Structure P
Amino acid sequence: MSKLYLTVISILSIIFINQNEVKELNPISEVIPDLSVEAQKNLERFHELYSKKYGDEKVKLTDQENKELEKLHEEYDETTESVWDIIDSGCSWYCGGGNYKIIASSELKSMKTFSYDAKKANDLSYETAWVEGKDGSGIGEYLEYHFKKYSAPVTKIFVSNGYMKTEESWKNNNRVKKLKLYVNNKPFAILNLKDNRSSQEFVFDYNWSKGKQEDNVLRFEILDIYKGNKYNDTAITEIYFDGTGVH
């Protein structure tokens, strides 16, 4: 075999490897929401006091109530409707951005009043979750988010990992360790997720408007998992986005 032939093979191998290399991304921030019963009661109390003071009746609060409201106002404001809300009711990127469709490769069968379909990872709520329905741990299962080609560009991706509704549900079900992100069917990055009950933020540096495709499609495929204590089902509470082109 000639040296030239070997050189050509080596070059082609390097090109092939480089083309198939996918960068790995780590979260740049993590937010652990307070979903406790105490937090729910505190928010109810905040709205009660806020309504008394600033509502139609404008009731004068006692000094103690004013101090209580001031302290609660450090955690909540009038746009915080529920502790389950991932995004408050005030204006956000979702006012003009966001996907119009979501697809899952599989979903766990509904149980009584609980359902685990793809839309549960697209409702901006910590109270629900998509749970894959494949036999085994869910490796290879995925969620697809479809955006119109000229919709507001995505620059950030947030993953609320596991079934976050309660500490028990989070521990009992599998969580995602690695997600492979495809953009329009092409591998783009691997997202390395930490094993905590948080929303984890990733930078998404992609030219949103390039290409001839009608939609921009982001696929998140489960590559690896953190094992749950009780169930061999993998859950994702939410994948949501932020970006530019709004306001």
Structure Q
Amino acid sequence: MVTRMNEQTHPDSSCPIIRVLDLQKDFGYLQALSGISFDLNKGEFLTIFGPNGAGKTTLIKVLTGLTRPTSGSASIDGFDVLEGNAELRNQIGVISHTTCLYPDLTALENFLFYAKLYGLDDPEKRANESIREAGLQLRRHDPVRTYSRGMQQRMAIARATLHDPSVLFLDEPFTGLDLRATNALKNHLHNLHTGKRTIIMTTHDISCGLEMCDKVAIQHKGKFLLLESVDKIDRENFENFYTEILEK
């Protein structure tokens, strides 16, 4: 069964780690976000589906402090995302359309740079742990520009989780990956989905998106048309509903 947003109630929690209330973002006459509200509890994984131009990337940019909303509010672990708090930045990791890796540096050099940037204790140890987590031990001394798209994406996720953030944002991480790389990335994300880490991911891949998440949303024209627990979703009905939205 597919439940539309006007039938959906908020999660039953007195203290969600992510709280979004009536977010709106305008770009001139274009309304990229139109009154989005939702809560996420600690450890939950939300997958957001939606066509290009639905406002998914804008939502992530607002929640990660990269752009300010026109109105509304959002908080992560009690921190107002609009205030640009340094402690908040230590609580989040972001994987966007760019990897934020230095192509002429090796994997080890990249991780060492970011470990020092985050001010981590024993940066060399943490860099080596991240290389192992990404499965890149045999390529640790090779320039990142020689890596496949899948390897770079695994490394980008390891880079974003280097400082062990409590909240992770992934913006269409499966884009451009072949089947082997997709499966490797899914396994990596399964390992990251622990009770202590909350994840928000946008994707067009229905199979991967539903497999990974606890909650699922469909965003269209800046609004959530659906927000539901994944175990209440009938896949066939969901796919039909989503196809109808894409055809509008």
Structure R
Amino acid sequence: MKIKQHVSDTLTLANRIIKHNTRSIDTLITVIAMPIMMLLGIVYIFGGAIKIQGLSQEEYINYILPGILLMTIATSSAYTSLRINIDKSSGMFDRFKSMPISKSSVLGGQVFASVVFMLVSTICVLLVGILAGFRSNATFFEWLLVGIMIILFSFTITWLSVPFGLAAGSMEGAGSFSYILLMMLFVSSAFVPVDGMPKIVRLFAENQPMTPIIQTIRNLFNSQPTGNDLWLSIGWMVLIMIISYIFGIKVYRKV
């Protein structure tokens, strides 16, 4: 019965956030439009100048799309942190604490709503990518694995944004959380292979979470073996989610 109530509370709170955000057209446009413009800009403006051995300009979109999909999710996480910070500052969390609602349901509602918007944004970017020339050799099972990876990454990034949003002293500070994620995406194999990077940068790129996640999705799209990248990606994401959940609950108790 407690589990049923927990799920019900989480979905109710998520529905509140979804209804509120669907009225904010500027937020939806920003979250979807920025990654799309980045995709089109890199392909059609910089694509001819970026040389990757063995890839034509037309094939480059197949290379960068996995990174653009993760960038879409990373961009959306800024609004998760911002929304959590606004609820904290407005006293909404104080009201929730006085109600018979579990702490994890309050945060879970924020996370679930964010993941829904992230998936919608990701699908929009993927459709634009297909129109721009993206092609995949993936089987149905490999597409399914891509979907699971995207969902798992969305939950990971959203839970990671929770303690940042709660701890931030201002809305500006909460919104800047996504810049860290974007930096990690740029210093990864998202847009160019890590082999051509300076040694120190390459070491960071090879050993940070974004690179194996991108490589896994890229290999699945190309119907190629994922090797150890798949399990390394899952391990990174599960570890980050667990740590973020623990810290998120602790910070929530103090606000």
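Summary of values
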{"item": "Which of P, Q, R leads on mean projected area of the Cα convex hull in nm², largest value", "result": "P"}
{"item": "Computed 1.78 for Cα Rg over 2.2 N^0.38 Å, for residues 98-145 alone - originating structure among P, Q, R", "result": "R"}
{"item": "For helix-only ellipticity at 222 nm (-39500 (n - 2.57) for each DSSP H run of 4 or more, over all residues; to 500) computed as -26000, the structure of P, Q, R it came from", "result": "R"}
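Every read-out reported here was derived from the displayed coordinates using simple, explicitly stated rules and does not represent laboratory data. From a predicted model like this one, the values you see are computed outputs, not experimental measurements.
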